[in-house]
Structure I
Amino acid sequence: MSVAQLSSAHPATEPLTAGAILLVADRFRGITEDDRAFTVSGLVAALRGGRLREASEPLTIHLGQGVTSHDLDYVEHVATVHAPAGVQVTGPVAEPAPRHQVHKYQNSNVLLANLIRENDTEFRADLRIHGDNELLLDHQTGEHVQGLVIVEAVRQLFLGAFELEYGRRWPEQHFYIVWNSIELEFKSFLFPLPATLHAVLTPVSIEDPAKLEFAVEVDVRQLDRSVATTRITYAALPNERISQIERHKAAKAIAAYLGAVA
């Protein structure tokens with residue numbers, strides 16, 4: 001049994017030596033097939049099982065995806081009792097991007113952190129996947145992160161880019177974003193490790209605030225390699241205008257459907 005497969009019910013006896021491990025949320029237990037990776041529960045079980053009792057130096061913990069401050073408080077508390085040399089965490093837990101930038105209501109569903117505007121057209125963010133993200137609740141198997149997470153992270157990035165550069169130009173307006181097209185290429189697996197997203201936003205038509213149009217290219221990178229690239233075109237319309245358009249089209253669709261099944 002690898003050290004990463006430990007549970008509190010079946011602790012291994014082989015001691016852990018000082019070194020570095022990867023820590024991820026329990027949701028990503030698939031990657032713990034590698035014995036250098038632990039889930040939060042797996043590491044707690046190892047600590048309680050006495051795996052670090054004889055270590056003379058702190059265990060270095062590198063954060064992967066999904067680990068929260070709440071998790072780290074728990075790990076560090078258990079370490080004070082069961083690991084005399086302690087643990088050392090490299091870096092803080094990233095805070096999620098603000099709700100008004102990514103248009104998500106729940107903290108757990110925000111997929112970005114440290115969203116910044118580098119210049120008029122370029123934007124960058126760190127990938128931040130909460131273990132209870134809506135896209136992971138029903139299906140998360142294997143060691144990699146499923147592609148739908150990438151699609152949603154890209155969506156949140158172009159929303160954030162729009163808000164940082166254009167939304168603030170008309171603060172009295174609430175804009176509704178409509179996708180026009182998407183081209184997506186997966187180049188490699190995305191794993192629950194740190195990753196970044198880089199966006200280049202190109203204004204296509206911004207003269208009339210009643211309909212702003214853009215193209216955005218996003219590169220998702222992990223370990224300095226591109227794992228996915230996308231090109232999206234979209235429009236931003238004032239909320240009251242899109243509501244009128246949507247209501248009109250919905251009425252036509254209902255009428256057409258009922259006419260077809262009559």
Structure II
Amino acid sequence: MPTYNRCELLKRALLSVLSQTLLPTEVMVIDDGSTDETSVMIDKEFPAVNYYYQENRGVSSARNLGIQQSTGDWLAFLDSDDEWLPDKLSLQAGALLADPASKICHTEEQWIRNGIRVNPPKKYAKKSGWIFTECLPHCAISPSTTLIHRSIFENVGLFDITLPACEDYDLWLRITANYPVLLIEEPQIKKYGGHEDQLSQKFWGMDRFRINALEKILATGQLSNDNRYAAIDMLLKKAEIHFNGVTKRGKKEDIYYYQQLIKHYQEAVRD
């Protein structure tokens with residue numbers, strides 16, 4: 001569980017973990033440089049939780065530290081502003097036991113926006129199986145819903161600490177290009193939104209980070225032909241939209257960069 005200055009929200013999240021019908025063998029909080037009462041709260045109210053503090057390096061660094069310090073083969077993630085429903089881990093463990101070849105399972109989610117439950121747009125409906133192409137338009141898996149075998153990280157790598165946002169989008173591309181995904185179709189988390197410290201509220205033009213992630217996975221040369229062409233098509237769509245945005249803002253260096261990027265991948269499609 002990565003956290004940064006979310007003492008009260010973290011408490012809610014931890015209570016949801018400790019209310020699971022199948023309890024985890026270890027619970028880890030990675031404090032990414034909080035200056036609030038997080039450490040005091042955990043020491044007082046959750047003494048069994050493994051607590052790690054690091055200077056503020058971002059959510060990817062915090063999650064990576066948790067992966068590296070954990071001891072189990074199966075890893076679940078929970079953002080400190082979300083919470084699990086009680087049967088989340090139990091249902092995922094059952095699904096994975098029934099399908100022992102699978103290495104990753106995620107779930108549907110309830111959306112809470114500004115304290116009110118809302119229906120997610122249909123485009124955010126979760127999918128199962130080989131879902132690489134479904135992961136191209138937007139982040140199709142929420143970190144708080146996942147249960148992932150450690151071997152996946154050994155194969156595809158950890159979260160990319162160079163990405164200030166969309167780090168999960170980048171990881172899901174790498175994972176779904178190589179692994180099918182199981183899905184629990186009933187919501188098993190409450191996903192909260194609308195608060196000011198969300199990364200989506202912090203950065204303008206989030207698609208530029210997704211473009212970076214698409215460039216990265218295309219550069220590996222490991223995609224199937226179908227996935228490669230789908231990734232290029234999505235990159236061109238996002239790059240053209242972002243190009244229009246930087247043009248309106250008069251960002252000359254960015255205009256030139258995206259002109260060249262679009263030209264490069266248009267030629268790649270023709271080759």
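Structure notes:
- Structures I, II were shown, and mean projected area of the Cα convex hull in nm² at 18.0 was computed from I.
- When mean count of other Cβ atoms within 10 Å over residues 120-127 is calculated for each of structures I, II, structure I comes out greatest.
- Here distance in nm of label points 7 Å out along Cα→Cβ at positions 64 and 240 is compared for structures I, II. The highest value is that of I.
- With relative contact order in percent (Cα under 8 Å, 6 or more apart) derived as 19, matching label from I, II: II
- For 1.51 (Cα Rg over 2.2 N^0.38 Å, for residues 168-223 alone, calculated) the corresponding structure among I, II: I
- Origin of the derived value 1.9 (distance in nm of label points 7 Å out along Cα→Cβ at positions 32 and 208; candidates I, II): II
- Parent structure of the calculated result -8500, given that helix-only ellipticity at 222 nm (-39500 (n - 2.57) for each DSSP H run of 4 or more, over all residues; to 500) is the read-out and I, II the choices: I
Every read-out reported here was derived from the displayed coordinates using simple, explicitly stated rules and does not represent laboratory data. Computed from a prediction, not measured in an experiment: that's the story for all the values here. Cβ atoms are built from the backbone, for glycine too; each structure is taken alone.
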